[in-house]
1. Upon calculation of Kirkwood radius over Cα pairs in Å from the atomic coordinates, which of the structures 1, 2, 3 produces 18.4?
2. Of the structures labelled 1, 2, 3, which one yields -25000 when helix-only ellipticity at 222 nm (-39500 (n - 2.57) for each DSSP H run of 4 or more, over all residues; to 500) is computed from its coordinates?
3. Compare volume of the Cα convex hull per residue in Å³, for residues 59-154 alone across structures 1, 2, 3 and report the one with the greatest value.
4. Work out mean count of other Cβ atoms within 10 Å over residues 51-58 for each of structures 1, 2, 3, then name the structure with the largest result.
Structure 1
Amino acid sequence: MDFILREFDLSDAESIAKYANNEKVGANLRDGFPFPYTMEDAREFIAKTLGAGEESQFVRAIDVNGQAVGSIGIFLAENVYRKGAELGYWLGEPFWRQGIVSRAAVQVCEYAFANYDIVRIYAEPYAYNKASRGVLEKAGFKLEGILEKNVFKRGRIFDSCIYALIRPEFQTEIAPFLETDGRVKNWPSSLELKQKILRYLADKFEPGRDYKEREVNEILKKWHTFGDLFILRRGLVDSGLLKRERDGSRYWRG
C-alpha cells in the first residue's frame, strides 16, 4: 500500500482520533498513549508535536490517501546517551501487515542519520509483540537483548526487547576516517576509500534539489573537519556524484 510521510496539521485530529481510539493499538504502547483516545487527545498531541520543533525530535504523520492514519518519530536522547535516539511509531489497525511501518522506519532513520549528530537509533518493543519486532527487523534493526520482567502494562508484567540500528558508516571501513558525529576527519590515500567517502558525502544532498555553489560549500563544511572544500567539491563533481552547470551556477545530485 502506498503512503507518504508528512508534517502533521491541526486538521488531522479527526483521523488521528479515529485510528488511535483502538484498544489493540494502545496495548502495545506506553501509558502516555491513552485509551479511549479522544478528539481532545488528538488535538493536544498534534499541537504538542508542532510546537516542539525539530531540534530534538523528528515526527511525521503516516498518510494514506490523504488521511493521517498513524505516526512515526525519532526522539533524541540526552546526557551520556546523546549520540542516540529512540524510534517510536503506531499505525491504525486497518493498515497493519502491509509493510507500511517498516518502510516508514527506513525513511525516518535515513533522515535522522543525515541530519542529527547521532550514531545509534533504538526501539523497545514488548517481547510478545512479534509484529513490531518484525517491522524493526525488516528495517534493518538488530536484536541486542531481552530485558526480563521489564514492563508493567495493564496489570501484567512483560519482557521487553532492545533493537538498534547503527549509523551505516560506523559499520564500514570508512569509520576510521570519521569523527563520532559523522564528519570526515581525514582524506584517505586509497582511491577506493576516497570514492566511498565521496558517496557518503553525496548522500547529504537531496535528490531533485538545485544548489548554489555557496550552499554546496556550506554542506561540505558541515560534514568535514580537515579544511579542504575544494578537494571534496571537485571529487564529487569528477566522480559524477554531483552534477554542475559549466559556469558553476547550479549543482545537483547525480
Structure 2
Amino acid sequence: MKPLTKIMLAEDDDNIREIAERLLTKLNNLEVTSCASGQELLDTVIKEKPQLILLDVMMPEMDGLTTFKRLKEMNEVKDIPVIFSTARVMPNQVKEYLNLGAIGVIAKPYEPKIFGDTIQKIWYEHHHQKFSTGCSTDHKRRLEDELNTLYQTFSNDLSGNILAIRSYWEKICSQPWNKEQWDQLFMQVHKLKGSTGTFGFKDLYDILRNLETILSELDNIKPSLQQKEQIHLYINSLVSALDKSIGRPS
C-alpha cells in the first residue's frame, strides 16, 4: 500500500475548506487540491488524479451524492476512494453512504485536532492496514498555532457574517416570496452553522442548526406567518448571542 500523499476535497464553505486544506497540508504533509463545488471537482479530478477524495454531502447546485455518482461514471477516476463529510450521521444515513460505495464518513462539524488523523485512519483501514498516531510536542504546538490563526480570522469575520444574514432576511421580508432567495438564505445559514460548530461556538451553532431545520422544512412551500415569526426570533437570538461569543470558546 502506498502512503496517502495526495487528496482532493470538495467543500462549498470557504472557512471549512480553508481549515481542511491548511490542517492537511501543514500538519499531515498532504498535497491538497480544494474545490468549491462538485462541478469544479468533476472538471479537474482527471487532471489532478488524487489518491483520495473528501466530498461534502450538502452543496448547492450539485450535491455530494450527485457528484459521487458522476465520478463513478468516469472510467479514469471511478476507482478513487471517496469519504463523505456530513452533519447527517445517523446510523441509517452512514449505512446509506457506505452502501453507495464510500469508504468512510466524517461527521460535521469537524474536530480540527483529529481531522487529519481521522482521514488517515479511514485510508489505512480501507487498505486493511493498522493506523497508529503519535503526536509529538512540536506537532501539537504547530496544530495550536494553525488553529489560533484560523480562529482569529473566522472570529474577525463572524459579526459581519451574522449581520449579513439578518440583512438578507430583512430584504426577503420586504419583497414577495421568492424561492431562490429563501434557498440562498438557507445556504448562508448552513455554511455559517458548519463553521461555528468547527470553531466551537456552541451557542451560535445551536441557533443556526434550529434555523437551518426550519428553513429546510420549507423547501418549495411559502412560509406561514408563524414560521416567519420563528425565523425572525432565531435571527434576533443569533445577533444577541454575538455578545456572548467574545474570546475563544472552549
Structure 3
Amino acid sequence: MREKTWLRWLVPCVLAVMAVTAGPALAAAGSLAEGLAFLAEGRKCLYNTPFAQAKEKLVQAREIFLALGNSGPQGERHLAYYHAAEASLELGTWYESQGEQKENLAQAAREFAAAEEAARRSLQLKKDFAGAYRVLAESYMRQMPYKGALYTMSKGGEAKKLLDTALRLDKQDPANYLSTGLWYQGAPAMVGGSLTRALAHFRKAAELANDDFQRFYALVWTGLTLNRLQEYAAAQEAFTQALAIYPESAWAKSGLAEAEAGGKK
C-alpha cells in the first residue's frame, strides 16, 4: 500500500464533505465486542489479505459503533463513537488505495469528515478521553490534502495540541505515539516536522504495541521513515518484522523493496 496521501500537507484539493450515517439493520443487534471484532478483521484484510473484504468488514464495524453511540449503554457511548471514528479513518484509507480517480478521493474525504464527527461526539461524552483527542487530530491530518492550504495551516497546529493532550492523558497507548509520529512525519520543518522525532515515536509505538495490528502499523511507519533517512539496513529489518505479522502486505513489501534497492546504491 502506498504511503498515505495526506502527508503531502500543502496540496490544495477542495472536495465536498458529507456526513456518513450508519444503516440500522446490522447495528441494532451489535455489541461493542462484535464491532471490535469486525474492526480487527477489516484492518487485517486492508493491510494483509483478503483485501476485497476489508470495506465490508469496516462498514459493519462502523454501523455497530454508531448505533451503540446513539442508543447503547451510557458508559460505552464515548468508546463507540471513538471506534466509529477509527473505522471511518480506515475506510478512507481503503478508498485512497483504490486509486486517485476523483470519485475515490471524494469518498475518502467524506470518510475522514465522518471520522471527525464521530471523534467530536466521543469527546463531548468524555472530556478526558485520550483516544478521542487522538482520532480527532488524525481526522484533521487526513483531511488536509482535500481541503487546501488554509485548512492545513489552521488545523496543523491544532492537531498537534490535540496529540499532546492525548499523550498527556495516556502515555501507555501506542496509538498516541503513532499518530504523533505521523504528525512529525508529515509536518513541514518550519512548523516542527522532524523525521528523527517521528522515528522515535514510531519505535515507541512498536515497543508498546499490544496487538498484531498496532505492531505491524508501527513497524511499517518505522521502515518508511528509515527509508527517508536513508538508513536502509534498519528499514529492511523493520519491514521484515512487519511482514512476519502480515506476510501478504503489499504496503510492507513495497517499503522493503525500496529499502533493498537503496541499500545497493
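1. Among 1, 2, 3, the structure yielding 18.4 for Kirkwood radius over Cα pairs in Å is 3.
2. Numbers: 1: -9500; 2: -19500; 3: -25000.
The read-out was computed on structure 3.
3. Working: 1: 125; 2: 145; 3: 84.
With respect to volume of the Cα convex hull per residue in Å³, for residues 59-154 alone, the highest-scoring structure among 1, 2, 3 is 2.
4. On the way: 1: 12.4; 2: 22.5; 3: 17.4.
Of structures 1, 2, 3, the maximum of mean count of other Cβ atoms within 10 Å over residues 51-58 occurs in 2.
We did not get these values from a lab; they are worked out from the coordinates using the rules stated. Keep in mind the model is a prediction, meaning the values are calculated, not measured. Cβ atoms are built from the backbone, for glycine too; each structure is taken alone.
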